[in-house]
Structure 1
Amino acid sequence: MPQQLEYTQNMKGWPSITKTAAYTVLTGDSGKLIIANHASTQVEFTLPAVADCKGLAFFFASLGAASMKIIGGTVDKMVIKNDAAADSASYQTTSEKIGAACMVIGDGSNYYFFETSGCTVTVGT
């Protein structure tokens, strides 16, 4: 049996972790849904160094009413919303915090930020 099929047979659903405070994302969190859940304090996720993220994908979603912020682990290496050298992306619009979601993929040189929820993203440079 091919290794890929063997792996998928052992999957029990989409792995997820929930955080209520700042968290430094690990390379081992690739492929997981990382959930921000705080009612009043912004939850910040700092990505690993971009050089360590070749081929890795991170998925983020906000369940809490507070802002969620994704910070690139290497300065000026996040490609997002007409900016090829961003440092962070955050969801701060009051009516768009719960349900905000995105995906970040690394290629070893840059992070590519994909907004997936239709919510407003504030880009930090």
Structure 2
Amino acid sequence: MALKVAVATDDGVNLTRSHFGDAKFYYIYELGPDKEPRLIEVRENSTRDIEEQGHGDPRKFQAVIELLADVDVFIAWVMGPNFVRIRDQSDKTPFLVRGADKTITGALREFLEKHPEMVRDQD
């Protein structure tokens, strides 16, 4: 089974400059044993309109987890307080891009360089 990765973006090229949960879109990629990302879906972020009771509202966290229930890894440039919730209270792996290349391609490359062990063999 391939690893499914969601990348937070507003324009389909670069990572969003806002928090993961505030991106306009999630580009969903599959990463197989060949480590070549394959775009399989563009998912509009329907959770953006949730009126938060405060920064890092747990309801927003839950809504994002439900929207991306079939995804293994969340990749972003900026993550807020829900970053810790994603890591500690879900089966998802959050990945924060640290390199200078904030494009989707650069983010996927950085993830693969830092976590090659996460890419599983496909069924």
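Nothing in this text is a laboratory measurement; each read-out follows from the coordinates by a stated rule. This one's a predicted model, so the numbers in the text were calculated from it and none came from an experiment. Cβ atoms are built from the backbone, for glycine too; each structure is taken alone.
A few points about this structure:
- When relative contact order in percent (Cα under 8 Å, 6 or more apart) is worked out for each of 1, 2, structure 2 gives the greatest result.
- Comparison of 1, 2 - label where distance in nm of label points 7 Å out along Cα→Cβ at positions 69 and 101 is highest: 2
- Answer label among 1, 2 for the case where helix-only ellipticity at 222 nm (-39500 (n - 2.57) for each DSSP H run of 4 or more, over all residues; to 500), calculated from the coordinates, equals -7000: 2
- Label whose coordinates, when semi-axes √(5λ) of the Cα gyration tensor in Å is calculated, return 24, 19, 12 (choices 1, 2): 1
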